[in-house]
Every structure is written in C-alpha cells, then in structure tokens.
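Several structures are given next for inspection.
Taken together, the values in this text are just the output of simple stated rules run on the coordinates, not laboratory data. Every value quoted in this text rests on a predicted model; they were computed, and no experiment measured them.
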Structure 1
Amino acid sequence: MAKLLYEEADKSQIKDLEGIGKTVRSQILEVVSPEVAIFLSKKQAEGK
C-alpha cells in the first residue's frame with residue numbers, strides 16, 4: 001500500500017506526518033471507499 005500511496009501522491013505533500021495523513025485520507029475517500037461500496041453492493045445484490 002505504501003508503494004501505491006507514494007506512486008499516486010503529490011510528492012510535495014508527503015514530506016511530514018500531517019501531509020501523509022491528509023494524502024491517505026484523500027486517497028481513501030477518492031479511490032478506496034467507492035470500490036468498497038461497489039463490492040458491498042454487489043454482495044448485497046447476490047444475497048450474501
């Protein structure tokens with residue numbers, strides 16, 4: 001995950017802990033959460 005974070009991140013924003021935290025939260029909201037929602041909605045539609 002760290003490798004993906006680094007590859008997708010604005011390098012100027014990940015120089016300190018605050019910037020890393022903001023970047024992680026942003027990527028979770030933009031990338032991870034929508035994928036989790038799609039996965040869960042498919043599982044619910046399947047009845048599992």
Structure 2
Amino acid sequence: MLMGFTFAVASELGIPEFLLWTAGAGSLLCFDQYPYLLEKGLMPLKGNY
C-alpha cells in the first residue's frame with residue numbers, strides 16, 4: 001500500500017490516522033471541465049501525440 005508507513009508512524013506517536021485520496025477530486029474536475037474542452041476543440045485529441 002502506498003504511504004502505508006504513515007499509519008504505523010501515527011500509531012507509534014499516538015496521533016490520529018487520516019488518509020486523503022485526491023483521485024476523486026481530480027476526476028470530478030475533469031468531468032466538470034470536459035464540456036468546455038469540447039467547445040474549444042481541445043478534446044478529443046487529434047493528430048500525432
């Protein structure tokens with residue numbers, strides 16, 4: 001597990017454990033902006049990349 005050591009350290013130091021996964025926020029932003037990218041002709045990608 002990525003960053004799993006943080007839970008062990010928090011337990012050892014006696015502080016609360018908290019893990020923030022930002023993928024959900026990033027996906028929401030992409031879904032929100034996709035219509036604007038379509039309007040501007042930036043999506044779907046065209047040509048060689």
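Computing helix-only ellipticity at 222 nm (-39500 (n - 2.57) for each DSSP H run of 4 or more, over all residues; to 500) gives -17000 for which of 1, 2? Label of the originating structure: 2. Taking volume of the Cα convex hull per residue in Å³ as the measure, the highest value among 1, 2 is held by 2.
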